[in-house]
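Structures follow.
Quick note: the coordinates plus some simple rules give every number you see, no bench work behind them. The model shown is predicted, which means the values in this text are computed figures rather than measured ones. Cβ atoms are built from the backbone, for glycine too; each structure is taken alone.
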Structure 1
Amino acid sequence: MYSKYHLDLENPPQWLTLLRQDLNLKGVGLGVFNFPAGKGYTYMHKHEKQDEVYIFLRGSGVMQINEEQIKVKAGDIIRIPPEDKRALCASKSEGIFGICAGGMPTEKFPRKKDSKASFDDGIPLYNELPPWYEGNKKVIELNKKLRAQREGKEND
């Protein structure tokens, strides 16, 4: 069963909102941060195994990663390995808003070294079109080509 959470983008919750319970998350950590100007984490933190990715959507600030201070702004995306200490603070002139996601390493994935996805366990259902593309011949042909590429049959 899927889960859904609505984030009011015009008036997001202040500070840090963790979404594990709201979305019944089991394989990924997900949170929203919204720090007012000049405010941020009150302590450094790190993880035992979890990679974290910070996606900055609005505002600017600084990220302290180990001994280095990195300026961040809307549009930046930063990945931090588990062992690196980190904290985030909004700039003095404006707040900072974004998403923080975390994932655990696994020995099983990615299955292929050249995979673009961290978890290459997707199962494409090329013959099952979403309602908005039902009967669309161009999409049907595109999916046939995608299937052939995936199966290594470029010229089918």
Structure 2
Amino acid sequence: MIAPLKLTLKSPQDTAALAARLGGVLQPGDTILLEGSIGSGKTHFARALIQSVLKFPEDVPSPTFTLVQIYETGIGEVWHSDLYRLTTVEEVEELGLVDAFDTGICLVEWPAKLGPLTPQPALLIQFITNPNDHDMRQLALSWSDPKWNAKLEMIQ
């Protein structure tokens, strides 16, 4: 694992801007794991990234209850999943995510629920809140696949 890249984002607008920049360098087969407490900005980040790659504007709801939302974009299918309510790896398999890891762009909230299904080349983004500033987020990005080196250089 490469040492985490740490970023401080001062506002929801900064978070959305980073997500849009990252959206601009993604391609099918890329998976981003979004980790953090409830309300830490995972869904806001995913929503901004998805909206940045949509051909036409559309509503991007949280997949908290649907578990997975799939979007057709100019760069391929984007899968946004929220695994919070799942309890077994078998439930994850039923969603079709394992195949999507190879063919789509996947954004996974609560990635610990993937267990052994976690794709090794994924980018992990940890969202850390600041108790003194509710708009500020510290992000720690970590990865093991060298493809992320160039992608992350392009968005900074």
Structure 3
Amino acid sequence: MFKMFAEPIQDGPLRARLQSARAGALVVFEGWVRNHNEGFAVEALEYEAFAEMALLEAEKILAEARERWAIEAIVGAHRTGLLQIGEIAVWVGVSAAHRGEAFAACQYAMDEIKRRLPIWKKEHYRDRPAEWVNCQHCATAPAHHTHHHSATDGARV
């Protein structure tokens, strides 16, 4: 199960979907909004998404993880809208009988979510104009956006 949220992510219901009597491990990744990026003070992040496509692709990613590793359950979520410092931007949880599979599946899912989902991030800075960053999907980005690439176009939350 993968969900998109316009409001703050509440991890309790997501974690509940991972519980299994067969699981001996739970791995959770939370991507938080931090107050800096590449030397600039960040005040907030703003995410926009092509939600229908993002949900379909995310479900494919979770299915791939289930096929590759012996896991009990995998759940993910991503925020949209304006997020403040400390808020959860992305959440992935995996339960499995053993930690190795849970860690591997969680990392795979997170890496693929960052790489494949049509979600765009705008950083709002303290001392400079806001800009769209790490835009790996610019060819499919909403036409009304002007996108700027950083010198290091790596995936970051």
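For the reader, a short list of remarks on this structure follows.
- Each of 1, 2, 3 could give FRET efficiency 1/(1 + (r/R0)^6) of positions 35 and 115 (r between Cβ atoms, R0 = 25 Å, to 0.05), but the derived value 0.50 comes from 3.
- Label whose coordinates, when relative contact order in percent (Cα under 8 Å, 6 or more apart) is calculated, return 30 (choices 1, 2, 3): 3
- In this comparison of 1, 2, 3, the computed figure 2.5 for distance in nm of label points 7 Å out along Cα→Cβ at positions 43 and 131 is attributed to 2.
- Label whose coordinates, when Rg and Dmax of the Cα atoms in Å is calculated, return 20.0, 59 (choices 1, 2, 3): 1
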